[in-house]
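Read through the structures below before going on.
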Structure 1
Amino acid sequence: MSIDESKPFIPLNIAVLTVSDTRALADDKSGATLADRITDAGHRLAARDIVTDDVEAIRAIVRRWIADPGVDAIITTGGTGFTGRDVTPEAIEPLFEKRMDGFSIAFHMLSHAKIGVSTIQSRATAGVAGATYIFCLPGSPGACKDGWDGILAHQLDYRSKPCNFVEIMPRLDEHLRRPKARDKAKGATA
């Protein structure tokens with residue numbers, strides 16, 4: 001991928017949710033990794049929270065952020081493994097209007113290059129709901145770095161060629177006739 005310097009950078013509002021029974025904001029390295037990368041890239045950290053590995057608690061926060069016109073994308077970290085408490089995909093995938101199967105494939109390709117076949121222990125997933133992108137990453141700082149640096153930093157940058165998620169945002173909700181994505185696009189061109 002390359003950057004089209006003739007296009008303006010469009011900052012997005014990105015929320016970060018850490019799913020963990022053992023972390024607090026003070027020791028949430030994965031959430032901090034994402035928050036730092038988001039702001040270092042020029043985007044806005046719209047919200048940051050921590051929630052326990054509980055399906056309804058996870059859904060409640062994600063639903064609230066999907067409904068918030070000030071949130072363009074949500075990135076979760078944690079709860080994508082196979083233990084009994086890992087329930088992030090079960091909580092979030094039913095909210096998707098459209099799944100983003102390519103995200104999981106791309107994430108596993110990046111991860112395989114670094115940790116080999118251990119990448120199969122992750123159920124990284126992504127999709128779109130209510131004109132909001134949702135990405136679910138594993139709960140390690142390394143996985144968050146890989147997901148952001150290798151995929152999201154490019155796809156959430158309007159200048160990335162040959163294509164990116166930002167340029168299609170105005171059309172995400174055209175079937176719903178909702179103004180969320182259109183308002184975002186208008187603000188970028190004003």
Structure 2
Amino acid sequence: MTLADLEAALIAAFSRCDNSFCPLSEEQKQIMLQVAQELIEQKSLTENKSNNPLDELSPEQRQSFWQYIQVQEQQNRSWKAQLLNDWLQARDSGEMQFIRKSYGFAWLNRIKPGHIAKYAEEVLKLKIGDRLEVSNALWEWVQETGPCSREWFACTVVEVDETSCVIRFSNGSEYQIQGVYSWNRYNWRWGE
């Protein structure tokens with residue numbers, strides 16, 4: 001709705017008030033028109049801001065933010081609830097303190113799951129030296145209810161390309177993970 005549409009609606013409402021023998025004073029009408037204009041301007045400013053609040057962070061801040069989300073999710077906690085609890089109880093949020101100081105609650109409240117998903121792919125790109133844990137399901141037939149259960153092994157990324165990576169285990173053996181970002185994503189996770 002534009003300012004002109006809102007003004008037309010208000011003028012029609014003013015006319016109905018007059019016809020219902022409940023007229024508004026000129027001062028009341030002006031106040032309502034001013035409020036309408038302020039609302040339209042505020043909406044315009046909000047729409048001109050980035051739709052994704054994470055666009056406002058630097059790449060380093062996004063990386064820290066993503067790592068924070070991962071840690072919270074690994075502990076089965078809501079990252080947003082954890083941050084809000086820290087703020088409400090005046091606890092230091094560690095590396096996430098910059099969000100409270102620089103961006104605030106309104107910024108945090110704008111973040112939706114789709115915003116995070118946009119950057120998930122960016123920060124999920126592996127680099128040489130990254131520590132991972134990989135599942136034995138990469139090289140064994142593992143069923144959720146079968147005799148072989150899923151186990152996790154620590155390793156380090158030693159080679160990366162667009163669709164696969166080579167990892168090295170502590171015993172020196174190496175393994176290539178095909179489809180590392182797509183169909184095999186389920187079989188690895190970030191290491192400690």
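Listing for the model above:
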{"read-out": "For -9500 (helix-only ellipticity at 222 nm (-39500 (n - 2.57) for each DSSP H run of 4 or more, over all residues; to 500), calculated) the corresponding structure among 1, 2", "value": "1"}
{"read-out": "Source structure (of 1, 2) for percent of Cα pairs over 32 Å apart, computed value 45", "value": "2"}
{"read-out": "If relative contact order in percent (Cα under 8 Å, 6 or more apart) is computed and equals 13, the structure in 1, 2", "value": "2"}
{"read-out": "Source structure (of 1, 2) for distance in nm of label points 7 Å out along Cα→Cβ at positions 19 and 59, computed value 6.2", "value": "2"}
{"read-out": "Highest-scoring label, criterion being FRET efficiency 1/(1 + (r/R0)^6) of positions 139 and 171 (r between Cβ atoms, R0 = 35 Å, to 0.05), among 1, 2", "value": "2"}
{"read-out": "Identity of the structure behind -0.43, -0.94, -1.07 (criterion: log10 I(q)/I(0) by the Debye sum over Cα atoms at q = 0.15, 0.26, 0.34 Å⁻¹, for residues 27-66 alone, calculated), options 1, 2", "value": "1"}
{"read-out": "Distance in nm of label points 7 Å out along Cα→Cβ at positions 107 and 155 - highest-scoring structure of 1, 2", "value": "2"}
{"read-out": "Origin of the value 4.1, where distance in nm of label points 7 Å out along Cα→Cβ at positions 35 and 91 was derived from one of 1, 2", "value": "2"}
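FYI, it's all coordinate maths here, none of it is from the lab. Since we're looking at a predicted model, the values are computed, not measured. Cβ atoms are built from the backbone, for glycine too; each structure is taken alone.
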